[in-house]
Structure 1
Amino acid sequence: MFKVQSSKLKTYNISELTPFINWLYFYHAWGLSGKPKADKEKMKQEALQMLASWEEKYHTHAIFKLFEVCSDGDDLIFFLPEKNLRFPMLRQQHPSAPGEPNLCLADFIRPLSQGIRDQIGVFCTSVDGTIIDEYRHDDYLNMMAQTLSDRLAEATAEKLHEEVRKEYWGYAPDENLTIEQQHREEYQGIRPAIGYPSLPDTSANFLIDQLLDMKQAGIRLTETGMMTPHASVSGLMFSHPKARYFELGKIGDDQLCDYARRRGVPVELMRRFLQSSLIKK
C-alpha cells in the first residue's frame, strides 16, 4: 500500500528530544570517552541544565516526505508530478568483508525493470540557529551549546524516524523499541545521512533541497552543499528489511568520472565534493 503524501513539517520542544540524545557522542565530543563515570555525569548534568533553559525558548524542526521511487542501476529515480528526478548513488569499490557484495544504497530499492514502484523517505532536521548567538561571549558555554545543538539535530532525526516507521510511513506500526535499542539501530530499515559514510557527497543536499525545500526547516545550503545552521541533518529513509549501513570507502577516478556524469556536474567540481572519499594517488 503506497502512502505518498505532502511534506510533513514538524516542530519539537527540547524536552521531547532529550530522551533521544545519544550521550556517547556528546562524551566523545568533549574527549570524555574512557574517562571516569563521575566526570561524564558531571558534564551531563551541566548539559541537562542548559537544555532545560532552552525549553519553550528554542525548538528543533524537521521535514519528511514519502516518495515513489525505483532504482535504475546505481541511480534512484523519484517519480514526481512534473519531471522525474534522478538521484545518483555511489557503490563500494571494495566490499566490507571477503565474500560480501559491493554495496550501493540503490540495491535496497526495487529496480525499474520490475515495473513496480517502491517507496523512500526523504528528511531533514535542524535546530534554531539563534541558540549559538546567546553564548558568543563565553567560549566554554558556546562549545557546550554547539555540542548540544548537534546532538539535538541527531535526536530530532531519531525521533522523526521512529514516528515515520510507526505512523507516517507505518511499515512497522507495532514496533516497541527502547531508546537504547534505537541507538543500536535494531529497527527495520536505515536512515543514511548526507555527508556520512554511505552518502559522503554533501552536494547531494541540492537534490534533497529540490525534493523538500529545506528552508522550511530553516536550512540554507552553501555552494558545496553544506548546511547552515551547522546543527542540521539530512538524508534518506529505506524500509527494506535487509537494508543496512555500510561505509563506501575509497573510490577511484573511474567511478568519480561516472558519478560526475550521472550527476551532470563537471568532474573537477565533483572531485572537490568527494575529496575525502577519493583514492590518493
Structure 2
Amino acid sequence: MSLTDREYLAISQARAMLLESGVWDLEEDLSCLIDRYIERVDKCRALDEFMLAVQERCNRVPLGHIVGMVEFDEMSLVVGSGVFIPRPHSKVIHKWLETSSALRPGASVLDLCAGSGAIGLAIARRRPDLKVTCVEFDEIAVQYLKRNIDRLACKGVRVNHLQADIRDKQAFTRFTHQVGLIVANPPYVPQAQELLPEWSDHHPQASVYSGADGLELIRQIISLASQLLSREGWLVIEHGEEQAQAVRELFKQSQLTKTQTIIDKEESDASGSSVMTIGCKFH
C-alpha cells in the first residue's frame, strides 16, 4: 500500500494514542482501522474518520462496535452496541467438537445465550449435518442474531433462532430429551469483579455479569440441560478459569458424567483464558 506523508503521520499518531490508552492488541486494532479507513478513494474524509475511530478505541470502545463487524472462525459477523462481541476464546468449543465423536448426523444442537450467534453459526458451518438453534432473549441481541443468520444462509450455513429466556423452562418443552448438544457462553463474571473497560463500560451489564459468584445463569443452564438433553447428550459451558472447580461440581450434582475442564492456551489472551467444562448425560 502506497501512503501519503499525511497518512503516515496519522498512523504514527494513532499508534501512539492506542499505546497510551492501554489496548491489549495494538497492532491488530491499528491494522483493522487502517484497512477500514485509510484505503479509500476520499482520502481526506477517510483520514478524519480514521482518527475519530482511533479516538473511540482509545476511549476503550470495543473494536467490533466501531467497525460494526468481527471475524470469528472464518465468518464475518455483524455486531454493534448492545450485543456481546464474540471472542476467539469460544473456538475451544469447536476444537473439542472436531476431535469428538459425540454427535451423530442429524443431532439437535442448542446454542444458549447466543448473542450475535457466533458459536452456533460456527458449529453449523463446520457440521452442516447438525440441526442448530441459537437461543437469545435480549431484543437488541436478537436483531443481530437474525441478521447474521440471514447473511450466512446465502453461504449454506443453516441455523434456526428462538427468542426465549433460559429461566423459562416452558419455552423449551419441544426440546425435552431431544438435544444432543447444548453449548453456552453465558455471562459469568461476578458482580463485584473489575474488568477491562471494553466489557465493564461498553457492553450490556446483563451480557457480562451473573450474580455474586458469576454462576447464576450457569446454574440455570445446567438445570435446563437436565430437561433437554437426550441420553448421551453433551453440555458444554464457557466460564472463568477460577470457576472451573465450582462448575464441575455443579455438573456432578446434576448427574452429568465424563466431566472435564479444558483450557486452551492458544486461544487465551490478555483479556482472559479460553476455558470450558463439558459433561455427558447418561441416564
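Suppose helix-only ellipticity at 222 nm (-39500 (n - 2.57) for each DSSP H run of 4 or more, over all residues; to 500) works out to -12000; of 1, 2, which structure was it derived from?
Working: 1: -9000; 2: -12000.
Going label by label, the one that fits is 2.
Where does the value 2.4 come from, among 1, 2, when distance in nm of label points 7 Å out along Cα→Cβ at positions 130 and 234 is the thing being computed? The partial results should precede the final answer.
On the way: 1: 2.4; 2: 0.7.
Checking each candidate, the match is 1.
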Consider the structures 1, 2: one of them gives 6, 27, 34, 24, 9, 1 for P(r) over Cα pairs in 10 Å bins from 0, in percent as calculated from the coordinates. Say which.
1
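Ranked by relative contact order in percent (Cα under 8 Å, 6 or more apart), which of 1, 2 sits at the highest value?
1
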When Cα extents along the principal axes in Å, for residues 106-249 alone is calculated, the result is 58, 37, 31; to which of the structures 1, 2 does this value belong?
1
When distance in nm of label points 7 Å out along Cα→Cβ at positions 74 and 194 is computed for each of 1, 2, the largest belongs to
2
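Only the coordinates and a few stated rules stand behind these numbers; no lab work does. Treat the numbers as computed from the prediction; the structure is a model and nothing was measured. Cβ atoms are built from the backbone, for glycine too; each structure is taken alone.
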